[in-house]
Structure 1
Amino acid sequence: MYIFDLDGTLIDSNGLWVDVDVEFLTRRGLTITAEYEAVVARSIFPAAAQFTRSYYHLPDTPEEIMAEWEELAAHHYRDLVPLKPGAEAFLRQCQREGRPLSLFTACRPRLCQLALDRFGFTPLFRHIVYAEALGLDKHDPRCFARLCQLMEVSPQQCTLFDDNPDNCATAVASGMAAVGVYDPLYAHRKAELSACCTRFVHSLEELLCIPAHR
């Protein structure tokens, strides 16, 4: 089973979330910090919203924070966010090869579906699983065991494609293989991503088969 992350792996959306955070905080006269961004970048939506409320001592409820984030991001997922290089070609190649594919994402379900509908990817995936529905961050050691239970596969049957070094390290520790996909958000952790993964690629284009010429 090939398991794909969405943000930063298939679609070029990590930078968008920095913009969303900046806009959200600017509306309240606040500024983003490196500490804050490091935490929310690796958290599922409800945990990120709760952390935001506590970190900045906001009167907003976590539900209100999540709704505002969705409102800021929806247009981008529906109309603007591009695919990462090689993403569609590699998914189609895997489909032709008969490989079972799944999507496992910390993205908000509505936003994820907007992107999948836009690119016509939904039929490609046997499973679409949201970390939010599991109630676990993707770097939680329990996360990938629970995912495998849901998909009725063993970790040894799975390869994760993800841009986040923490997610990849957790997947490998669970018994999965992992392909680290470079994204500028984690440029400062590139060596760490490469070291913890079975394979590291700068782009999914590196995984495309070159047709033989006659």
Structure 2
Amino acid sequence: MRSGSASACHRWKGNRVVLRSPKSEEKREAILQAAVVVIAKNGVHGATTRKIAAEAGINLATLHYQFENKEAILLSVLGHLASKYRQNLEQTFARPEPLRDRIERLLTYIWGEVQKNPHEQLTLFDLTLYALTTPGSEWMGKKKYDEYLVLYRDALASSSEITAGSLEIDVDALTNFIFTGFIGLVLQWLATANTPRARQQLQTLITAAQRVFL
């Protein structure tokens, strides 16, 4: 395929630019989805490239053509999940609404996504633990939290009062308050599977955020 083709995109491999076809993109997507499943089942240390390839239904050579090593897969998984959540949030919260409503709808929506895809949360938490306990990988944990904080912040900052400038509020403080509380809620739910209690805690978090910041 010629480099000028609109159906090809690029990736870097070492110092070389490699063309990537739509089929190649599909394989990368399949590998990343498989990696999420394998990490959730086996943890980061148990998620070998061989297991990921088997889950994706491809051979090991194909996997290593797409990703140079396991660390490249782990980093791409973070970007893959963050991109997925960003797209979903942008579509769901495209229209401005009062911040009080945005806080409730945002947390309710994300909680629904967590319940539908708990394996993704397990993968994210395990990647964080891996980053914090593996020398030289600490930056990966920070990158993960920074990306998700931005997702929350952007959704909150697009509320009608903030975009109109009619409400002065520390959006960063609100974002940290909500994000920190929600992460604790999710961890407890994953550990206990107590959904009624998690829903009650979710409502408490929503009410607290509204009372403290509005």
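What to note about this one:
- Structure (1, 2) behind the derived value -25500 of helix-only ellipticity at 222 nm (-39500 (n - 2.57) for each DSSP H run of 4 or more, over all residues; to 500): 2
- Taking relative contact order in percent (Cα under 8 Å, 6 or more apart) as the criterion, the top structure among 1, 2 is 1, with the largest value.
- With log10 I(q)/I(0) by the Debye sum over Cα atoms at q = 0.10, 0.15 Å⁻¹ derived as -0.53, -1.03, matching label from 1, 2: 2
No lab work stands behind these numbers, since they all come straight from the coordinates. The structure presented is a predicted model; accordingly, all values stated were derived computationally and were not measured.
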